[in-house]
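Undergrad: Alright, structures below, take your time with them.
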Structure 1
Amino acid sequence: MNIAPQLAFSGECRQAFEFYARLMGGIVTVMNTFGGNEGKALPPGSTAAAADQVRFAEISLGHSVLRGNDVPADQYTPMQGFNVSLHIEGANEARRIFEALSEGGTVTTPLTKVDWADQFGMVTDRFGVPWLVLAVKG
């Protein structure tokens, strides 16, 4: 079994995934748009977005993958009820990633030392993705 989050965006999937790849040292392995895929079946209940928007994207981050897509603006609802959890080796690296995710976003729990991690914090980035960042003790 493989569990991988798939995030829905309102037209910002490409920008978000390119940012995450640069920030976290990942590789964008798939970036398909709706344009050029006309006539190909969508998952049941799905509606095509604009031709330049992302139908399916995937980024490889070490042993994990993160998936995403754009949805039509009138069908988009902000992400809530979950966090994408990043367990990062080293407090300095956790701070670097947390600070970058914070730019243009909203910090809900500032990065700080806690009993279970060298650093722990929560932030919703400028793309609306809620992140839980912690530096694992090493």
Structure 2
Amino acid sequence: MKLFTIGFTKKSAKTFFEILIKNKVKTVIDIRLNNKSQLAGFTKADDLTYFLDEIAGINYVHMSNLAPSKELLQGYKNNKISWTDYQDEYLKMIMDRNILEKLNQHILENSCLLCSEPTPENCHRRILAEYLAENLGNIDIIHL
């Protein structure tokens, strides 16, 4: 099974949608804490739902239970906790939320985890993808 990840920052709408189409993404799983901010540009929830369907025939789902808590995210952004601590706390958070039991695994097939970070290195989408692959097996992670 392929599981893609993508960040929208530093991508034009054209590039973003072309990447998703080229990789035959079926569903974008939005794992952002805040998907309604004006800073989200073309990826603002209602707009993104429309654009994905109209431009690419791709489904959209927002799964806030896969996002970090506001406190955890702010702690990292404000340099109050290290990346290592953020990563450990995020993993604990998704385990405490029992996401493996609550997540319909069929939705993951050719899906793409969406967040804002331009690269996956310091983003919770990478941590989540790796956690899913480790616990569910048979998942190839592809960062777009």
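A short reminder: the numbers here are calculations on the coordinates, not readings from a lab. A quick note: this is a predicted structure, and the numbers were derived from the prediction, not measured. Cβ atoms are built from the backbone, for glycine too; each structure is taken alone.
Undergrad: Assuming -11000 is helix-only ellipticity at 222 nm (-39500 (n - 2.57) for each DSSP H run of 4 or more, over all residues; to 500) as calculated from a single structure, say which of 1, 2 it is.
TA: 2
Undergrad: I have 3.0 for distance in nm of label points 7 Å out along Cα→Cβ at positions 17 and 33, calculated from one of the structures 1, 2. Which structure is it?
TA: Attributed to the structure labelled 2.
Undergrad: If we compute distance in nm of label points 7 Å out along Cα→Cβ at positions 49 and 73 for structures 1, 2, which one ends up with the highest value?
TA: Largest calculated value belongs to 2.
Undergrad: Right, something else. I have 4, 14, 24, 23, 17, 10, 5, 3, 1 for P(r) over Cα pairs in 5 Å bins from 0, in percent, for residues 65-128 alone, calculated from one of the structures 1, 2. Which structure is it?
TA: Checking each candidate, the match is 1.
Undergrad: Another question, then. Matching task: 21.9 is the computed value of mean count of other Cβ atoms within 10 Å over residues 25-32. Pick the structure from 1, 2.
TA: Considering all the candidates, the number was obtained from 2.
Undergrad: Among the shown structures 1, 2, from which was the value -0.36, -0.67, -1.02 of log10 I(q)/I(0) by the Debye sum over Cα atoms at q = 0.10, 0.14, 0.18 Å⁻¹ calculated?
TA: The correct label is 1.
Undergrad: Have a look at 1, 2 and say which one yields 23 for relative contact order in percent (Cα under 8 Å, 6 or more apart), as calculated.
TA: So the calculation was done on 1.
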